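Several structures are given next for inspection.
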Structure I
Amino acid sequence: MKGLILAGGSGTRLRPITHTGAKQLVPVANTPILFYGLQHMADAGITEVGMIVGDTAEEIRQAVGDGSRWGLEVTYLPQDAPLGLAHAVLIAREFLGEDDFVMYLGDNLLRDGITRFVEQFSEHRRATGTESCSAQILLAPVPDPQRFGVAEIGADGEVVALVEKPEVPPSDLALVGVYLFDPSIHQAVREIQPSERGELEITDAIQWLIDNGHRVRHEVLNGWWLDTGKLTPLLEANRLILEVLEPSNQGKVDEHSRLDGRVSVAEGAEIIRSTIRGPVAIGANTRVVDSYIGPFSSVDADCEIVGSELEHSIVLAHSKVENVPRVIDSLIGRHAVVHRTHQRPRANRFLVGDHCQIDIDS
């Protein structure tokens with residue numbers, strides 16, 4: 001079985017949310033989101049992975065390399081425009097050959113990975129014959145199914161229809177961004193037409209399979225799942241990963257500082273006259289001076305936090321927060337500087353990237 005990871009370009013949901021480039025490289029608990037997906041592929045026994053890349057391809061190549069750190073062999077598959085998830089399958093045809101494959105959206109985070117999901121597909125096909133099941137989808141109950149692709153389950157427990165962002169949802173079971181296919185999906189993606197938004201939708205391709213007599217199995221997710229496309233789920237993902245953080249201290253913590261709870265301090269980091277109350281992850285070569293960092297915060301490598309308070313936030317690499325009394329529920333991008341100034345006249349001054357949100361306490 002092969003793997004196909006969508007790491008950019010394929011559809012609107014994969015476009016960057018910040019000015020930091022590929023959003024799949026935004027770290028959660030100081031590990032890029034994309035890396036969790038690669039590890040899940042490796043854990044499931046997959047060794048060959050095709051990676052769909054768009055305009056952030058070079059960033060992703062530099063971060064992932066050849067995939068050998070996960071025991072993977074990664075092949076990069078450029079997609080020139082965001083033409084849809086089914087289009088990604090179309091352009092990956094030569095790489096995928098006649099193999100079964102798992103398709104994984106690179107901005108997803110799943111608590112339990114995909115190992116059991118892959119095993120269930122293989123076990124079912126071995127037990128009932130390879131012709132009995134052409135696809136397997138992963139579903140999760142959500143409170144707002146209007147925002148997702150939604151599955152309709154018939155009285156016999158089988159998937160009978162998939163609807164993309166329905167006004168009146170047939171169920172509360174949303175498609176999680178993990179799919180398993182046999183080679184019949186290649187005919188399906190050739191047969192469908194672009195949707196109203198000009199994309200080849202994977203939901204339409206799966207519906208084509210159902211309409212043409214192919215069985216589509218489903219599994220309902222037990223653990224948590226997050227689509228990290230916006231700030232709130234990104235912070236939630238950071239919180240959930242940090243909740244299982246193993247405490248460690250490979251840096252330097254002076255006698256005037258205190259680490260409370262689950263705190264991970266990476267090699268080369270310095271904690272000076274500061275309190276860190278976990279769960280918190282401090283990246284390599286980061287300095288925390290005269291500051292407080294509270295629960296559910298991640299500060300990436302080569303940052304400086306000076307004379308400030310930070311809680312329930314993510315700070316990306318090479319950034320500085322200085323003399324800011326209180327930062328909460330925030331994402332600070334790479335190479336950013338946030339500081340209190342005494343410049344006159346007193347005013348708020350911003351350099352704001354695309355799709356940002358700023359809350360000001362008047």
Structure II
Amino acid sequence: MNLDPAVLRQAWPRPSQPRPIVIIGAGDIVRDAHLPAYRQAGFAVAGIFDLDRGVAEARAREFGLPRVFATMAEATAVPGAVFDLATPPKAHETVLEQLPDNAAVILQKPMGRTLDAARRIVELCERKKLLAAVNFQFRFSTYMLAIQDLIRRGELGDLVDVEVRLNLLTPWDTFPFLQEEPRVEILIHTVHYLDVIRHFLGDPRRVHARTVKHPKFTSLASTRSSIILDYGDLVRCCLSINHCHPFGPRHSAASIRIEGTDGCAVATLGLLLDYPRGLPDRLEVIGRSLPAWVEVPLSGGWFPDGFIGTMSNLQRFVAGEDAALVSPVTDALQTMKLVEACYVSDARGGINPESLK
């Protein structure tokens with residue numbers, strides 16, 4: 001009997017008794033993803049805080065939030081709250097230190113600017129006994145959950161090939177804080193793909209990476225990357241990432257292909273092709289009980305559905321409804337190790353053919 005692709009899992013279960021959410025940080029990602037996600041899911045937001053009160057007030061007006069907190073002390077005093085840190089990576093440690101001990105919190109990725117910062121964040125969360133996850137919402141997008149379900153059902157067989165390809169123009173002015181960051185492309189964006197690849201394949205043996213600037217975006221540290229992850233002689237894994245393709249949609253691309261011995265899944269990341277408005281996402285699959293390629297009808301996408309998933313998992317874990325966090329800070333530390341390995345590989349460089357005699 002052929003599998004009905006419509007039955008593939010595409011959403012994380014919601015918490016039965018959601019807690020109020022306090023949002024720290026009010027940047028564009030909060031407007032484009034966090035708040036739409038919580039409104040769609042029916043999660044109550046108790047209020048929002050940002051160092052720029054005007055930005056926080058704008059978000060509150062747009063989404064009908066009940067309160068703009070004047071200080072961090074006010075924000076952290078909400079009883080029973082789950083804290084959503086939508087802060088730049090350099091601010092995570094400072095904000096976490098101000099949360100109540102034993103609080104539940106989800107941090108926007110990445111978990112700090114460097115591996116050392118990530119280690120300090122894990123130690124801080126352990127010292128304060130925080131129930132802490134990192135917002136790797138790409139894992140919770142509708143098509144990634146569906147692909148995970150395909151793998152769980154054995155439809156793809158043994159995974160042998162994973163490829164991520166981006167060729168598009170990203171509106172970098174949407175993220176003004178990146179102008180001062182020493183690391184951009186891999187740390188801020190491709191970290192999503194490295195994280196989800198770890199989710200599917202585990203940690204690689206070795207990393208080969210190069211990340212570079214673009215002449216038209218010299219104020220940014222890097223906007224393009226080529227990465228190979230070594231999983232041994234039977235698995236090929238590579239990422240080709242170009243955020244600086246200004247020549248229209250004809251040859252733009254944003255996809256992830258996960259191929260096994262018995263099947264394959266190809267997801268088109270429509271969100272990135274017209275960020276942040278997005279084009280339709282697509283998922284095409286073939287497998288053991290799907291002998292021909294079919295398109296899976298998707299119930300949502302990456303934004304805002306993935307953000308519903310990360311918050312649902314955290315709240316359900318706090319309530320005892322989920323046995324584990326999918327992206328706890330301890331697992332995010334492993335993703336940060338992979339990010340760091342990419343930068344180390346980039347710095348050390350490859351072999352000059354002229355050096356070979």
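Bear in mind these aren't lab numbers, they're just calculated from the coordinates by the rules spelled out. None of these values were measured; they are calculated from a predicted model. Cβ atoms are built from the backbone, for glycine too; each structure is taken alone.
Computed quantities for the displayed model
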item	result
Winner on distance in nm of label points 7 Å out along Cα→Cβ at positions 207 and 223 once structures I, II are ranked, highest first	I
Winner on relative contact order in percent (Cα under 8 Å, 6 or more apart) once structures I, II are ranked, highest first	II
Winner on FRET efficiency 1/(1 + (r/R0)^6) of positions 215 and 247 (r between Cβ atoms, R0 = 41 Å, to 0.05) once structures I, II are ranked, highest first	II
Structures I, II, by FRET efficiency 1/(1 + (r/R0)^6) of positions 71 and 263 (r between Cβ atoms, R0 = 30 Å, to 0.05): label with the highest value	I
Comparison of I, II by distance in nm of label points 7 Å out along Cα→Cβ at positions 183 and 343 - largest value held by	I
Structure responsible for -8500, with helix-only ellipticity at 222 nm (-39500 (n - 2.57) for each DSSP H run of 4 or more, over all residues; to 500) calculated and labels I, II on offer	II
Read-out distance in nm of label points 7 Å out along Cα→Cβ at positions 231 and 311, computed value 3.2, structure in I, II	II
